[in-house]
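See the structures that follow.
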Structure I
Amino acid sequence: MAYQLRQVSLPLLPSGASDIRILHFSDLHLTPARKGEIADIKGWAKLKPDLVISTGDFLAHREAVGVALSALDELLDLPGLYVFGSNDYYAPKFKNPLSYLKKDSGERNLGEKLPIDEFDRQLQNLGWINLNNKRSSISINGIAIDVRGTDDAHLELDEYERVSGKKSGDLSIGVTHAPYGRVLDAMAQDEIDLIFAGHTHGGQVRMPWFGGSRSLTTNCDLPNWRSRGLTKIDSQPYLNVSAGMGYSPFAPFRIFCPSEVSLITLIAI
């Protein structure tokens, strides 16, 4: 399975600070059959990140908990932050792919429940921080980082009011699965520096366009032009949206939208 490594540097750290390498991945949608993707994930430790951030949808199968833990094995020795997406709670079900191009009605076609509680316990036992409607802090390379996140906004599980408040520390990071406007606006109000999200799959099917390709959908209210990569609007926070690694077993294709993982290097201002 081929994937793209999206790399960018951001001047967000105090003068004189050492760089912080953040590995951001999303939407693995793992099943026991995804041998190529599992091998790719196992290779990410070679990127030597200082911090790992997952924006959800690890799973796509009842037997995927052990698969995900095994794939992430070496990364789980590093500091990590995570939130969950809808496919961590419920297995995917078939739906008409064209429905993604329609206005969201709010109805959700959910599959069987997945063993997310067990997966969550395992991640926390290994030292990763659950940010589903939670707030915490972490120190990386001597930099104090205020971290907060929301549960999946696509399932309307987000409760940002539980973590709201002005940022603290040297740097503030927000983490969410689906980058709905209400979540981004609330984080911007609290002057968060950098937000990580997933969910969009980068559109998954993109059309050739001038200088690249264009997304047809984000599967939320995020503008299509922000469907993948690092973007910023005026004085709002930077937003890094991962196009993700996997896909639903019922839509096993990507067109002009390769699987990806991001390596964001924070550098001194």
Structure II
Amino acid sequence: MTNAPLLSVRGLTKRFPLRKGLFTPREWKVAVDNVSFDIPRGQTLALVGESGSGKSTVGLMLLDLLTPTSGEVIFDGQPVINRRGHDLLAFRRKMQVVFQDPYASLNARLTVRETLTEPLIIHKIGDTPQEREEHAVRMLEEVNLPAGALDRYPHEFSGGQRQRIAIARALSVSPQFIVLDEPTSALDASVQSQVLNLLRGLQSKHGLTYLFITHNLDVVAYLADDVVVMESGRIVERGMVDDIFDSPREEYTRQLLSAIPRFEG
């Protein structure tokens, strides 16, 4: 089983009901249509597409935050969907997420200390408050922030620093897999490169596996091993990064490549 992918997605589909009149048949919006892919351990798969392509919906289903209409998600040989109780809690520790907006993803009322120690309390990591604080300091060091940040609130940090705190929070429970949902799109170009360098270094150090959701193919070239391109809920192209960049088969992929300014990493 060592060669088995860490995460496998098979036939994943999500339909949302559209409101209709009392006497008219219900119609459905297909957000994700029969999506399948694998992510090997320690690698990064980029899920790419324009807004509304379904890529973030896929991420939510992988995290078991949204129930698929059909299909399955297998993580480390076990089904993800419909876990409950202690089984769900154990799964949450293995799979974490970093969201797009660092201003919205952190609770403005919590200090950094509270933000980083709350997951430790939930997952029973550390026996004492002192042990948990020491763990939080190590997480800040991992993302190149000083221990003095513990007593500060999110509004006291820049967008890039907030995203580093969000990454530290995800790392705090020692996950195997992280969903990165547009983690740099709200940052300016110079800060983007710093955060991408950080993510790549953390992946190498801890053997992390990433699903990198983005609309920016240039950022993909810097971080990902393989690419899946989505349009209107369906996969239209997939392949290794170099192959997609050198010889994209689909017009939609060529448009994505031509529309995005080149990322200088």
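Overview of values
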read-out	value
Source structure (of I, II) for helix-only ellipticity at 222 nm (-39500 (n - 2.57) for each DSSP H run of 4 or more, over all residues; to 500), computed value -11000	II
Given 0.93 for Cα Rg over 2.2 N^0.38 Å, calculated: source structure among I, II	I
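Since every read-out is calculated from the coordinates, none of them should be taken as a lab result. These numbers were taken from a predicted model, which means no experiment stands behind them.
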